[in-house]
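I've put the structures underneath this note.
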Structure I
Amino acid sequence: MKNRIKKIKKTIGEIPAKPDERAFLPILLVTVCMAVAFIAMIIDRFIFSFGNDLLSPIMAQLVAMLIPAYLCMLLLCPEKKLSAQLKRVGMAKIGHEYVFFLIFSALFVITTALLLNIIFGGVYASAKGFTLLGTFTAGENEYTVNVLYLVVVYAVIPAVIEELVFRGIVYSELCGISEGLAACISSLLSAFFAFTLGGLPAALFCALAYCFVRFTTGSLLSCIIVHLAYNLYALFLATNVSKYFISAQNTALLTVIIIGAWLISTALFVSESARVYRMKTEKIKDGEIPSKVPRIKLRELLIETKSAFIFPPTLVCAIITLALYVATMVIGILA
């Protein structure tokens, strides 16, 4: 396997890649979002502590992500109505045939993320509370505001805005290059916004799962629904589960329960995904929908990545984004 990867990398190095400029704008959008989030974190840590102030998390999300996303949509789809802009990023109705697929996808995402957090130490971060942009924590000192506020600010708004940015704008635009590249890059960038090393594997898995949901249903709205379900779990259940797991003297029974729940949710998710794709196969045979099968080949993915990031402005944005992420993590650990 290692020799095969080395051979592929050598082949890629010999292929003269033509710079692809289509990745620049979505990567720039993420860079701007990361920069604003970094500034918000600096202000909160060293200048003025926002704490659990009612308006601060809302304003931070609007300034850090929604406003840059809307400006990016204007650049991508100028002189068109908002409905056309939303259609461009994948906002569409969901068919009733996807109801159980979304339910089982949410269960699969929740149980797998919990298992990954236990394996990689993300439970220690989630035990402190549900955090937005690495700064605004819900439930750090018990909930001091009503449940509706928590649901709207820490579950609904993040699900809508993050999906609009990552599975909407970034994924949709990178699909013009390759769907494999779109899924990998948008998921990696999305995972950065978890702002925790222990929780990074779970965040990356969730992002990839949202991409699969987006591809399967063809609707950004489905990603928002699954993401919202995960946020509600993280807001009201994950903290208590993590605290119990950390403090319990004997975690064997809890581990068995979690693994059992994961196996059940995985079986349901795989079964329902198979049903959905069998249904799609029938529609393809009848000519109702075009044939479209997801495929990711390592060699092609490396070529597409090289073509995207060989364009200097895109590469600079990617480096700045990574540097801001590392700086945020370092300050968060040291402060």
Structure II
Amino acid sequence: MTTKTKPKFAMYWAASCGGCEIAVLNTHEKILDVDANFEVVFWPVAMDAKYKDVEAMEDGSILLTLFNGGIRNEENERIAHLLREKSKILVAFGSCANEGCIPGLANLNPSEDIVRTAFNTITTDNPHKIYPRTEFDVPEGEIHIPKILPTLKTLDQVVDVDYYMPGCPPESHQISAVIDLVIQVIQGKAELPPKGSVIGAGNSTVCDECERTRNVKTITAFKRIWSLDTDPTLCLLEQGIPCNGPATRSGCNARCPVAGAQCIGCYGPAEGVTDYGARLISAFASVLEAKEPAEIDRILDGLVDPTGQFYRFNLAGSILKAGVPAWKKE
């Protein structure tokens, strides 16, 4: 009797917070379907795995790899290329891999300034101004620390990506649906979507999922949500709360607006949006009760953090990609 070999599965955590790993575990018993249908060959956060083990595998021998996190250092970049070579299907999993997410905001500053700040602030005891070095000799040999790259890059800015699964992190029910789809494909009961497709998300906007009522849009000022009592039934943007729903991809069931908090854009650009920030600026401008440039400027000045508002999750993956100071260092 022959034993059928299960297809191989891998997951990697690059420059990210680890929330994507937790989201996979939050699928509860569905995680058992992964073990039942795949041979997990590389998942550093969940098993003892070495890079050399992956390097020894044949190219294309891993059926599915979920890669979460952006490319911030040389190690991230090397493993991205390695897993691309070894994987038939490489998925940019979560906002960091898709768009750069919060770590991508560091692209506004040179990497040297980032390191200097991390090791030389009020909360850091570093009186001798000692900073990390990429190479260091010790009695046991030479230690190598991955070098920080000039800017954080999205996964598809480094290697070819087959599918995109957005979210910070992706919703667990969406992950479960994708797991079911891949298992059905393995069993010959379904087909994969076209390469380059967004999976585990919707094709419209968060506004289309939101149950709040939208009426006449006449914003005269933007306000912080904690500064006023909001109407629990009315669109937050129409109440002057800068909600990113008009430009953000659906798929989260509008969890934040339903709970009384504005959408901050973690599911990334909606279908057809070329640049998230540009679309959002247009959406905000369309609801202003103002015609004169000075009045429009006054209202927009109420956005206390424009970069964080328009590119909180998307700076590295946007048309801008980075701030001028960072690019000058490349």
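Here relative contact order in percent (Cα under 8 Å, 6 or more apart) was derived from just one of the structures I, II, and that gives 19; the source is II. Figure out for me which of the structures I, II the number 25.9 belongs to, where mean count of other Cβ atoms within 10 Å over residues 88-95 was derived from the coordinates. Label of the source structure: II. A value of 19, 37, 28, 12, 3 was derived for P(r) over Cα pairs in 10 Å bins from 0, in percent, for residues 136-199 alone; which structure in I, II was it taken from? Among I, II, the structure yielding 19, 37, 28, 12, 3 for P(r) over Cα pairs in 10 Å bins from 0, in percent, for residues 136-199 alone is I.
When mean projected area of the Cα convex hull in nm² is calculated, the result is 22.2; to which of the structures I, II does this value belong? Don't jump to the answer; show the numbers that get you there.
Numbers: I: 19.7; II: 22.2.
The read-out was computed on structure II.
Taking 22.8 as the value of mean count of other Cβ atoms within 10 Å over residues 184-191 derived from one of the structures shown (I, II), identify that structure. Among I, II, the structure yielding 22.8 for mean count of other Cβ atoms within 10 Å over residues 184-191 is I.
So helix-only ellipticity at 222 nm (-39500 (n - 2.57) for each DSSP H run of 4 or more, over all residues; to 500), computed for just one structure, reads -21000; which one of I, II is that?
Values: I: -21000; II: -7500.
Computed on structure I.
Each value in this text was obtained by applying a stated rule to the coordinates, not by laboratory testing. Owing to the predicted nature of the structure, the values given are computational and were not obtained by experimental measurement. Cβ atoms are built from the backbone, for glycine too; each structure is taken alone.
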